[in-house]
Structure P
Amino acid sequence: MYWDKQHECMDREALTKLQSERLCATVKRAYENVPAYTKKFDEIGLKPEDIKGIEDLHKIPFTVKTDFRDNYPFGLFATDMDDVVRVHASSGTTGKATVVGYTKNDIDCWATMVARQLAAGGVGSKDIVQVAYGYGLFTGGLGLHYGAEKVGATVIPISTGNTKRQITMLQDMGATAIAGTPSYILHIGETVKEMGIDPKTLPVKVSIMGAEPWTEEMRKEIEELLDIDALDIYGLSEVMGPGVSYECLEKHGLHINEDMLIAEIIDPDTGEQLPDGKQGELVFTSLTKEALPLLRYRTKDITYLDPEPCACGRTFKRMHRILGRCDDMLIIRGVNVFPSQIETVIFNIEGIEPHYQIVVDRDERRLDDMEVWVEVSPDVISGEVRTLEKLNKKITHDLRSLLGIGCKVKLVEPLSIPRSEGKSKRIIDKREVYK
């Protein structure tokens, strides 16, 4: 099912031509209207006319998170505030929010991106979409809201929280789709099970989930708990919001809205472009944004691109689900560790719950020490000590095999790890107190 087949299945040659035209226009707009970009270009002697097409993309300097901080709040906007109809913001690295703005046309383009992802999940005008993302400055709630309205679906703007009420609304209002963070949708699924509700009696058929990294193992858990298709979406406020890329029902990578964005993969250390299929840092350039044109924005997200057409018929490049982040990667005694690696291990072991937390500290020798707290299912925690010891030993062994480094494992009782209605807090890093 397509929302915009003309673009989603576009011939690659025609798409490249469109991208080049829009890139040149975006570069000109940014240079002429955003002093920060004017300065960046002038410092390296680059002029807008030097960019002839996407083959010249590598000449353009990067935009980074600190550019938002340095130009807070509206310094990166390319339009007068009279033309900005909405502002969103996300948490910044130094206490200052990352502020983004949208013109009326930007909002329409954003809604189109989300409409495509909903259609790719089989959601259309006959559906009822329950939006369990937070509303407000966070882009999740309103992003999904406008996209769902664009496809003609009925929207339930329930926001996040009050899980039992969420389930009641699913039952009473007949929602056929639900959108939220994977950790919260998982929590809803667990609550459905605890309440003794047969998931087959719920009308919901698909969940659209993003805003935090998750794994295939978590997908299987959610799909079993709620008897649905669980689809991944990707977005970040700086680039647009949810809808930057999306899975279809084939579930083989996330289609990037390439007519509105250019995606690259770079070496995070050198900044050099990497070929499709190579893992590195994801970089985006906007092609249609008016209020906040963005040139080569470094997302810090680690992934790779697949240029092959999907079995669904879409020709947009696909990105693999996020493997980790350059800036939340843990370095434990010289070894790089991503939380998603740990999740992959524990979700494949029977007898434990799909909740964990990573606690990093330094011992008396000031050496890094990592401990993984894992919830154990009620029947296991109440069983024999020998069973718990065996389970602990298996998790410890599997983690060492995958990570190449030893860590401690602490088995904890069900519900002892705090639940989240938004992004889950997976890492507690206590090493900062030693800095």
Structure Q
Amino acid sequence: MIFIYNFFLYLIGIIFFPLILVILLINKKWQIDVSERLGIIPKDIKESARNKKILWFHAASVGEVQALAPVVRELKKLSQEKEIIITTTSINGKNRIKKELGDIVFYTALLPLDFDFAVKRFINSFNIELFIIMETEIWPNLINYANKKNIPVTLINGRISDKTFKFYYMTRFFIAGILNKIFFVIVQNEKMKKRFIKMGVNEKKIMIIYNVKYSFELKVKEDYKMINKNRKLFIVAGSIREKEEDFVLNVLNILKKENIVFFIAPRHLERVGFIIKLLEKYKFSFQKYSLIKDFSDIIKYELILVDTMGDLMKLYSIGDIAIVGGGFEKLGGHNPLEPAFFALPVITGKFMYNFEDTTEKMIKQGGTFQVETTQNLYDILNKLIENENLRKEAGKKNKEIIEKMQGTAETTAVILNEILLEKSGSKNV
């Protein structure tokens, strides 16, 4: 089956090669780190890694990198003699790795494309003892070749969304063979365990541990903690996606009051220009976050447009209410745990299928509210603004979920270390 997969992969590559070449020539973003996507390792890194034992982690997105950080740190404590390499699928993810884990990571790179030559080149450059995949990144050649090299592949925080499960289930005649090459699967809950079993994974290979995203580490600057809000409410709309901007801003415009400062943080910075036009349309008094030098100036504006990367969590830390984007359109949503960590009430859209279990838990607990229409959003947001007790109680309920689930990073790291010990023990037999 892997032969058929590679046949179609190369066929698609040949067909689209001229287009890819043109894009590479005109799009600077595609030119960045293209060698890494081909599995090419710098000579000095290869030389330095020659006698090192490597633990390889992969986290696709910025959010996954953040959730992975405490697991990496805990495992490093247990396996101090081993070096860490981490791959991701985006430049932003790579930058976040350097920021969050730069002090303990030996090498950071973009994940090679799933062509067999790129995968082999990358894996053969290191003495990898364990490969840990965050959530569910199923790359057939990657998993197949790691398995051939006798590298235990472990999935942590395993989850399959409704949408993805339907696709995987239809192709399970192929996917099951790949999944069964995974050494061990740690899933988030019973529901995910059943999905992996339906995909053909042996039940004995699966363990349930709570979502490690409950264990993420957060460092908030004192500058933020010292902000004098002057009795103003801070409402933070984070990770707002295309087609959601007007939906959210329309309601915020209606709710303008002297005692409120709104923050809107687009998921993609290229949307900043479009959002500025909307802010001008609604006649907001606003400022770009990047232009604020003194944080006390924040309260001078009706709205702050967050035009920087990596600052959303800091803003949640000083917020009173959070609106989490990605779920007002069919985009899968974004992590509602981030504002919950700071005891904020959370409002999301109904399309949260990338975080369905987490969102369901938070809604059931009573600290998170799901809306479908602008009227729904207005009603819930207005209630939270007007009712301080409701606001604080909802935030408390969200924080309770975080507190109950913390500690899973340590548990996950212990299990990964046991796999390492088992592997080294079998080598000595």
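The numbers here are math on the coordinates, done by the rules we state, and not lab data. The structure displayed is predicted, hence computed values, not measured ones. Cβ atoms are built from the backbone, for glycine too; each structure is taken alone.
Given structures P, Q, which gives the highest value for distance in nm of label points 7 Å out along Cα→Cβ at positions 89 and 377?
Details: P: 4.6; Q: 2.7.
When distance in nm of label points 7 Å out along Cα→Cβ at positions 89 and 377 is calculated for P, Q, structure P comes out on top.
Quick check on the output: 2.9 is distance in nm of label points 7 Å out along Cα→Cβ at positions 209 and 353, derived from one of P, Q. Which one produced it? Could the numbers behind the result be given before it?
Details: P: 1.6; Q: 2.9.
Source structure: Q.
Upon calculation of mean count of other Cβ atoms within 10 Å over residues 321-328 from the atomic coordinates, which of the structures P, Q produces 16.5? Could the numbers behind the result be given before it?
Details: P: 16.5; Q: 26.6.
Answer for the origin of the read-out: P.
Out of P, Q, which structure matches 25.6 when mean count of other Cβ atoms within 10 Å over residues 65-72 is calculated?
Among P, Q, the structure yielding 25.6 for mean count of other Cβ atoms within 10 Å over residues 65-72 is Q.
Taking distance in nm of label points 7 Å out along Cα→Cβ at positions 113 and 169 as the quantity of interest, name the structure among P, Q where it is greatest.
Numbers: P: 2.4; Q: 3.3.
Structure Q gives the largest value of distance in nm of label points 7 Å out along Cα→Cβ at positions 113 and 169 among P, Q.
Ranked by mean projected area of the Cα convex hull in nm², for residues 97-136 alone, which of P, Q sits at the highest value? Show your work: numbers first, answer last.
Working: P: 4.0; Q: 3.7.
Structure P gives the largest value of mean projected area of the Cα convex hull in nm², for residues 97-136 alone among P, Q.
Quick one: mean count of other Cβ atoms within 10 Å over residues 289-296 came out at 11.9 when computed from one of P, Q, so which one is it? Intermediate results must be reported in sequence, preceding the final value.
Working: P: 23.1; Q: 11.9.
Source structure: Q.
Which structure, out of P, Q, was helix-only ellipticity at 222 nm (-39500 (n - 2.57) for each DSSP H run of 4 or more, over all residues; to 500) calculated from, if the result is -9500? The partial results should precede the final answer.
Numbers: P: -9500; Q: -14000.
Structure of origin is P.
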